[in-house]
Structure 1
């Protein structure tokens, strides 16, 4: 008997990454994930909760994290031994174009009769191409597929003689093929205007762990046990239209049929944070600027969340007034701000549709630090329109000015590349000529193959009028080197850590040059042999390239988890499982 009705599988960027000599560079330095993006999308949690509430048995298996954590973990063996009526695979972020399809191929090989369902932003964008791969049966489109997935599951579980085209044609947001091979893309009519119908409850993960007895395949990313950050979803869609973003207003309309953002009510969002704290003592990261729905909406949240005892990380998309900073500090005294203006250069920001001044950026930093902000992280990016090598490095000089002004250890700047891909659906991707971009890959298959290139520079799916791929890689390393030196100068990183980062950057630059030379002169078979010889060096240069990844982490209570609460929840679920088994026998 299958162990679950539906198993969600999260694949690594490239399935065989452990054996491939790929210089991933700084593509994941500014996110919790490893270079193979082992963090699964938050939608896994909401879909699992939604289906479980409807009586279905679900399970999450983070294959990518398990493969990172243990060299002995055999993903194919795991798949072969886990039966499910249906398998769900995310292609949310395009960097998973290779891994997700490879995992689907393994599922098809070992479970030939189990339907395979794909979903996510990239799956939605490329749905017409994706459905034609033989290992893909269904694609659910859009940013909210909980209800369409439930309807699809109910039909598949109730059908013994094969899916009924008449029923499939009535499931919203579904792309499928009939027996003749004709592709059907049902109207994308399920676009909920609110997120209040969802259970944003990590306790579902705990219950699934207890019932399956398998913790490490459920973790959101590899080092989550050491850094148990929890994500709270405040919105789907966006009212901003940042030109590089695959989740912007125009991208949401194109990919998800969403004409306006769907918000979590302030009170429900506050409840989500309190529930998270019942499990984890790590920081709660609120996805989406809480001011998007208006200041009154944000203030309702601040009133509802007052008294929250944990750390809260908030991302902001635009500058903040001193008055709102004070209100934020009153409600969440232990707050952290994540702000991504992307460049110090006003011309670059205007090309991104970020129309605010450096004075507004500085005023926001000052306002937040003045009211006791625990930390303020500022993110800059390379590979942007109107951006030259000189502009990028001037941005590092601007960071030095800010560090001189805000020099108490709480202000931390970061810089990284727009990599590995410009998001499909973003304005850069859809209207490249307007923004000065040359998009090199246009199909899912082209992106899948690109991920097998030897370095992140060769994987990039774009270049700009102002910088080639060579230029983007070179200036990213140089900016990272200079910013690392600044952090050491201002005491943000220990001297030995800064020295290690400097060494990794120099090693990565040297390896990039060696690989470029090999690519230029070697035939494919010889190139593979030469790259394999370099693999030990490449592996040592692949993590924390332009900064130490732990710089992103926040210190928290020595107890990562609320163990008494977890044990209590676990005991309750064991009893429930026994009760269900006894009822089944009767």
Structure 2
């Protein structure tokens, strides 16, 4: 009877390994989704004027960054112009993990004292996670932790409009999409994740605006970008199956150091349980050349009304890089012990159970489509002193229904995964369901022309989440959010303009236990990674941004 229990346990652990190691894809999917995701992390640091007006600038494009918002807006610039932008961002990410009444895994109370450690069995329960440390991705280096305090992000561009020409040429470097943070190694949020970066940097964007007549202008550009996703994360598995493991190890009296059923079955090679660490994952993938194209149009039938529309294409990418999984000594020792026994060796040969390797590493690639985006809006001078802007935009995040990872070798965790989930895993590939949704967002801005040289601005943007309720998570704390901004524009002299903004975004989500199977489900069949199983989770994201733009003729 005990021998049969041992084989059953081995089969359960095979399933659990599949359940947990899918973290590799869950990290990539969620950074973003790291990220970001009230419209993910788009348009948070592109231009001070745009932010000050709630990103409602499709009909009123800001300087040379019209390249990003509406390339037809380049026709508003004359002569040769240079623009430099600098955005400072301060980030606060918080999460609280609450144990509900009766909190347990397989009957083991997560709040009781663990005799092995002398501490609460679940060290995360009833704790608080916090970070305000930003991170950037540096090609060739990876995630880079920034110094404490606000981070700085630059962008710059030039435009050229020959005298008398209807054509205006522009080119700019900027970050259309960026999110990254680092947590302390002992922070309870380290399981989703410890460090993450999701970043798209457009390094070349040759764009042309053409003024057809006094009413119509059009524009088009090619944007070449670098895209990167990276994460470092600890792993744990608070699941029914590991609850079974801990109960069996207690029944076998593993703390005595004996193996009562050896050599038939051995379960005492390492302490494993629902709240013990399994290991640490590192994932780093990137695409060096990711092209998109942008189109735009402006219509000004009168001197007080302007309509604009812009479209940015999607980009199909195959991000490539490296991964590694460093397992804990207890996790590796457990499997080495199981495989050293007679029944364990037989089960391993039949079911491709893990061998207990301390580390797995190699090359990985991930299919990813950067979503297409459409935006349209109006700008109306309702009074000589007041201009009102309104925009609506759509982003095709349904493209992120699933992510596909392909590894360069057969991996232990994929052999296990394909048995429970053959539609999502093979020995070398893994499909991660996400179910992200298309969203529309609204932006509204007001500009008060205080003097001939000074404009005062205010705006709000309503940013709906692309993540369904049953897929919410700590690593992507962007829920529904509103972006509030104020700013100003000042004409320094005939050649020089300065724009500034101060913006604030806040998103709060409450995720009850067993409602999001990317976070806190505890059913045995949950395939996606759930490091906070059966816990209530509350997340909070606060972002404060200040920007300065300097544009001059040369």
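Readers should treat all values here as calculations from the given coordinates under stated rules, not as data from a laboratory. Worth saying up front: this structure is predicted, and the values here are computed from it rather than measured. Cβ atoms are built from the backbone, for glycine too; each structure is taken alone.
Output the label of whichever structure in 1, 2 has the greatest value of distance in nm of label points 7 Å out along Cα→Cβ at positions 165 and 389.
Working: 1: 5.9; 2: 2.6.
Looking at the calculated values, the largest one is 1.
With mean count of other Cβ atoms within 10 Å over residues 45-52 as the yardstick, tell me which of 1, 2 scores highest. Intermediate results must be reported in sequence, preceding the final value.
Working: 1: 22.8; 2: 29.9.
Top value of mean count of other Cβ atoms within 10 Å over residues 45-52 goes to structure 2.
To test your reading of the models, identify which of 1, 2 gives 28.6 for mean count of other Cβ atoms within 10 Å over residues 69-76 when calculated. Display every interim value, and only then the final one.
Details: 1: 13.9; 2: 28.6.
Computing mean count of other Cβ atoms within 10 Å over residues 69-76 on every structure in 1, 2 gives 28.6 only for 2.
Suppose volume of the Cα convex hull per residue in Å³ works out to 132; of 1, 2, which structure was it derived from?
Values: 1: 152; 2: 132.
Derived from the structure labelled 2.
With helix-only ellipticity at 222 nm (-39500 (n - 2.57) for each DSSP H run of 4 or more, over all residues; to 500) coming out at -4000, pick the structure among 1, 2 it was computed from. Write down the numbers at each step before the final one.
Values: 1: -13500; 2: -4000.
Of the structures listed, the value fits 2.
Quick check: 30, 26, 19 is what I get for semi-axes √(5λ) of the Cα gyration tensor in Å, for residues 189-452 alone, calculated from one of 1, 2. Which structure matches? Let's see the in-between values first.
On the way: 1: 30, 26, 19; 2: 57, 20, 14.
Matching structure: 1.
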